[in-house]
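Take a look at the structures listed below.
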Structure P
Amino acid sequence: MDFVFKMAGGGIAAFVITLILLKFRPGEKVLLGHDRGRKFAQGSEVNIGKPTGVGFYFILVFLAVASVLCFVLCPTVSDKGILESGNVISGLGFGLLAVLAEMVTGWLDDRSKNPWNEYIKGALDVAVSLVAGLICVHFFGTRVYLAITGTYFDINPLLYYFLAVLLFVVSINATNATDGIDGLSGALSVVAVIATLVMSSLAGSCFDNNPALLTVAFGPAISAYLAYNYNPSKMMMGDAGSRSLGFFIAFFLILCRIPFLYFIVGLPFLCDGGISILKITVGRLTKKKIILFKSITTPLHDELRKNRKFSARKVWVTLVLAAVIVDVIYICVSSLIRVTGIV
């Protein structure tokens, strides 16, 4: 019961502290920028001038509460025996520092008078991802579980490192591209992390309580932000929020040893923001000789707003509900497989 009370206290603290910080936004003139709007983004003009970069506040709260829970109040040691190499606790600490680094790079762009060149931001994302990949391989090992069956296998360290870095980069940019509708990116992030925790528990890939503790700190902190960001929003998370959220989702999947689950929990990000990134990348590499998804406005939320005439709230409900349905179906199928003993 003591553990439950500590978790509950951590969740309440994350929610209340974030709510207060975002209400008063201490140091706003120095710390925050103002939304410049997004070129070609449907409806982005309504956000011009709103405080942006508030991800600076809620990511710091999340990291602080998570650190207190994981390293001070509820330090855990595996009771199942960790077959992977490395010290998971140390890896968790370095991983949270990497989340902080990703937040800082986005925050510096948010508060700059002129937006950073996208190539500079991309290079910084890759740099953080390269370091994070090393952390994951060294401290967590290269054993991967299949969430749907609980079976596992080991991957060559070099291949695992490449895939980990790729996952970080894709998740960062897909989450960032999804941040075009009030409350969408934050809500989808919470759904993704909760679904990952549930699936890792079913797969038996959780060797300690750290994933649960991280979720308890993450969910309430982001939910407090959503109270201000749900349409019509009062403030924006900026790159400080969206890029660090994407990074954390990837890190959380690797920590839980089910990175391939991103194809499920990250599907909304891939369908919404991912196809936009793919379309732009292929177009630039081929000098616009190949244009993918010509009949679709990307990101997908712009297609729904511009061409399908969805309101911002209807887009939010549609995409978040779709994410929940996909995750629930996957969890039910996985549970059915275990009950029936098919695998």
Structure Q
Amino acid sequence: MEAIHPYSGLTPDVVLNALESLGLRCDGRLLALNSYENRVYQVGLEEPLADAPAGRAAMVVAKFYRPARWSDAQILEEHAFAAELAEAEIPVVAPLALEERTLHEREGFRFAVFPRRGGRAPDLENESVLEWLGRFIGRIHAIGAAKPYAHRPRLDIESFGEEPREYLLASGFIPPDLLAPWRQVADLALEGVRHAYARAGEIQYIRVHGDCHPSNVLWTPDTGNAPGGPHFVDLDDSRMAPAVQDLWMLVSGDRRSMGRQLGRILAGYEDFREFDDRELVLVEALRTLRLIHYSAWLARRWDDPAFPIAFPWFNTPRYWQDRILELREQVAALSEPPLVPE
């Protein structure tokens, strides 16, 4: 019988055999990490990697890419960008080049192997942490702006708003009695997004992290052997987008709080790259696109058994009632003046 979801054949044996095919001697330790789009595992090795810091446990992280999501060329662009950043001594966790390649294949699954990095979420209440993050994001964007992606797509209104809207309307997931209210508010929200982009004018699209929320930043403390600070992980959603895409997910709270946080981030950011203030009008527009895209992402992945387990509230009337209220709030937010960094 044909597999009903793309990861049905990804057994522990397949994972361990894939790594051992590259000369990594696994010791049997295997821990699935918190990832749904791809499958990511922490794998124990009999011996640490040759360049691993002294005292570091013999561990690597293996990422098995979701079949048919990205092409080989798109994955390799992600790897090349990570390598560019690592070569510039920016703390991005880049894939290991094993057998002179970063992208590998085993039993129909494409995968990459990364050094393991520990850490916790950054303290975004700390102004010095916000400036620190801003400096590194500024450095990332200085390199990201040097040349465009050739294969990876853009984050724009069509791909993150209009296409997901059409998919959801045709998906059958929205309850019939909520279909018209959701369509109405989604259309109003997308109208507000288009207006925000028109107000911003001609903006620059650069290579960005793409999903720069706090969970994708690992913060390590200072030790006697190594300095602390952030490590940026998971460039899987990297694409061409406005620079502000990597900033707005790091701020939260009321407008005053967000303005203060954004001001500290930009204070560090502009040590390395000038920020175009016109992009501030896109903060709520990008948030709106992410909300619509996220609902469509859950709908597209619902045949993967991991999703009903992890997101049991998705396929319920309450979920769609909440999304209608959420989009109404975004319609109001889109009509307000842009954030003012303090």
Structure R
Amino acid sequence: MTQKLAVVFGGSGLIGRYLVRHLAAAGWRVRVAVRDTRKAQFLKPAGDLGQISFIPASITNPTEVAAAVHGADAVVNLVGVLFDIGKRSFQAIHVDGAANVAKAAAQAGAKTLIHVSALGADANSDSAYARSKADGEAAVRAAFPAATIFRPSVVFGPEDQFFNLYGLIAQVSPFLPFFTNTNPRSPEGTGSKFQLVYVGDVASALLQAITDQKHAGKTYELGGSRVYSMRDVVEIVNRETMRNRTILGLPYITAWGQIALGWVVRKLLGLGTPLLPSADQIKLLKKGSVLTGNLPGLEAFGIQPTVAETIVPSYLKRFRALQQNKKLRIAAR
């Protein structure tokens, strides 16, 4: 029996690496479509000999996309960007690129298309990122009406850029800052809220949507069972890194100073990617990322959400001081 073929755009990213492993374990052939195939070679051992292959492709190039999806039974688009810069703009990646993948999947006769958007996608949002995600969903639906769309909240896992970023801050800074609209010392001053979702749960839901056609044409919101404030997040980081940093609530107005500083540094150093959050990211941060309750979620896949506290300690411990880990080993004897 011939193995079915799944093509995963962005397969070397946070969600992609887990999905590729899930697909391989389920017996699929997997073609990983990425701009730089060398950086995706770590996925090779995730499958049997010849089960996982790689093809260079940018979703902004229709010809490369068409070549990548040739012969595919299922196509998954995981590609996204956080900064609206140059050729890798929100419009180019989230809208035009998503349309390229959907059109190519339809023309190739793929049975299934999975498109990963983002929680908060909204055509009327004041955030360019959120608007582009909504426009991308519309473009996908127009080209491939039976596509399954996922809107995950902030995704966490060992390779994430969320807890790991704060772990790095705890390692080098005497403060762990977070932004809030109100007095940080008040009960309401805990910052934005997030319904964090574990990357393994997201990959499991994607796999089910690929293998079961009952999910075709539907849109899902993926989030965990608990809502975390930014203060909750930095407290978890402080505890698990054992750095005992001062937790510092800052008014959002200070974020604009950081944005200006980041712009100046970027121009002086000639960097392509900003070092600090953009104005658009601050808008997203202020809004948070909590399920609306208007769309089905992980429960539709029979998945019990994984709580952050059961996973995060395993990878934040690398940000501890060496003597802290030594003390723990001695105490365990």
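Computed from the coordinates by the stated procedures, all read-outs in this text should not be read as laboratory data. Here the structure is a predicted model, which means the values were calculated and not measured. Cβ atoms are built from the backbone, for glycine too; each structure is taken alone.
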log10 I(q)/I(0) by the Debye sum over Cα atoms at q = 0.15, 0.22 Å⁻¹, for residues 17-112 alone gets -0.64, -1.38 when computed on, of labels P, Q, R, structure Q
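Could you tell me which structure in P, Q, R was used to calculate distance in nm of label points 7 Å out along Cα→Cβ at positions 73 and 193 as 1.5?
On the way: P: 1.5; Q: 2.6; R: 4.2.
Source structure: P.
Ranked on relative contact order in percent (Cα under 8 Å, 6 or more apart), which label among P, Q, R comes first with the largest value?
Working: P: 25; Q: 19; R: 16.
When relative contact order in percent (Cα under 8 Å, 6 or more apart) is computed for each of P, Q, R, structure P gives the biggest number.
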Comparing P, Q, R on distance in nm of label points 7 Å out along Cα→Cβ at positions 153 and 305, the highest sits with P
